[in-house]
Structure P
């Protein structure tokens, strides 16, 4: 039991930080521009595919740097020549644009790399057990993922709170006209933030693509949970996204290993349910079977009782 708890906590931390890397860019984009980018997970997928292709030719370590830069540049182009054009038509136009962009990226990936998963592997330099706890090995690559995730959070926090560009970004969020009057290029700041958010998603794809499976469906699989993180944490709150990522990562990870049903819980209190009836299957559903839907249930409850999220600063 102790081994299960410790490794579930480690896996929760790892999965939660991966969710934060993916959701932080979306949070920045929304807080700056008010745009819910439905193609955000597609940039995560592009990061994984670009890293795979680059690693084939020059290795994983150059891919760790080049793939986020390439995706960030593509994201900046999307904002400059796409979102900026449709922005004047309102949020519905932006929503339709990003949804269409997501399908366009997915089909482009299918055309270039095919519909099957690619052989994107953990680099040999990190393909070993970092340490053994109880009877289970923890791979060095998982430790590397955790270090990168935490480092990204610290760097992002310091940039936004301790640097000049961070102050300009925060000021442009609430007083864009004033920032523009001071001589700063607000549209350029928006382009920088959108490209930076896409780059963060791509970085998550680089280190998460070989940990998960790099395939065209990966964006559709992780995209919905990213929006759950943003809503639960609070729209536009980076700290809220961090807390929500860890919370939802823990919820899903622990739920997978709990093989108890409602009938088991009632039996613990001496209540026995009849095997028949229209609810007979509901009593036998185990917690592990409900793991994938628990974050969405949590989001629904959050929207009912605290619509602004854990640390939200604005109504959505």
Structure Q
């Protein structure tokens, strides 16, 4: 059945979201994953369907971002612009970066619509999960926050009652947490390296949401050099947390920068972390929301780790 396939976004316009060969977020980090994906596709062609990228409209971008910020990015990324960075030095501006970032968002929304239509229940955007961008600012290599836009789209356009956002990137998903901190319709769980030791410096255990959303958010910071054992303990705790709530889709940010050997972080996971998280969340989605789960690649700056972690997610979600 078509709905039992995993949709995987794939195309040059999507993988062109990068900041050049000397920046940590460059295209070479995904090359091994692409090879692994093609091997999996050849091995089980009925389990994986490749989906072409799509570009978001400005109205879709402004479901989350301010109109002023969208205009700033458009101008900063135009030929002849004097703007060098969209933030304080992590996220460069260059010609066409507005278009490339808009493709990441548009592709995430295309996959979300495929899930909502019932044509598929599971999908993966390997370049998505740009979780640091805020409503009015870039941050941490993220120009537009496709995950946050997907949340707004699910709630405002699709009419979903609630969404569960789960993030295992080594960096805290601050652009999702703070901009939905008071929204009770967004259940949030995030395992990450302790913010006292890593960008963006946030995601403390005492941050549990505010107002009507108090108690509907959970941060699980891990000390540097934590490995699979510590990750799995945090995951088990998080799954008990998520079981308390009802939601219509699981959004899963599967950043690969927690694996040992990433140049930007100090965690020591193996692919077992991603495999375990994907299995647990798929089972959760089956119980809670008819198996609907949209995954994102997120961070990861060691190509071998990216290939290992993301292929583990694909294998689980595709049932290979």
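Laboratory data are not the source of any read-out in this text; all were calculated from the coordinates shown. Bear in mind the structure is a predicted one, so any value in this text is a computation, not a measurement. Cβ atoms are built from the backbone, for glycine too; each structure is taken alone.
Worth a mention:
- For the set P, Q, ranking by mean count of other Cβ atoms within 10 Å over residues 80-87 places P highest.
- Structure with the greatest value (metric mean count of other Cβ atoms within 10 Å over residues 56-63, set P, Q): Q
- Which entry (P, Q) yields the derived value 20 for relative contact order in percent (Cα under 8 Å, 6 or more apart): Q
- Value 0.35, calculated as FRET efficiency 1/(1 + (r/R0)^6) of positions 176 and 304 (r between Cβ atoms, R0 = 25 Å, to 0.05), assigned to which of P, Q: Q
- Origin of the derived value 0.95 (FRET efficiency 1/(1 + (r/R0)^6) of positions 48 and 200 (r between Cβ atoms, R0 = 25 Å, to 0.05); candidates P, Q): P
- Source structure of the calculated read-out (percent of Cα pairs over 38 Å apart, 19) within P, Q: P.
- Which of P, Q yields -22500 [helix-only ellipticity at 222 nm (-39500 (n - 2.57) for each DSSP H run of 4 or more, over all residues; to 500), calculated]: P
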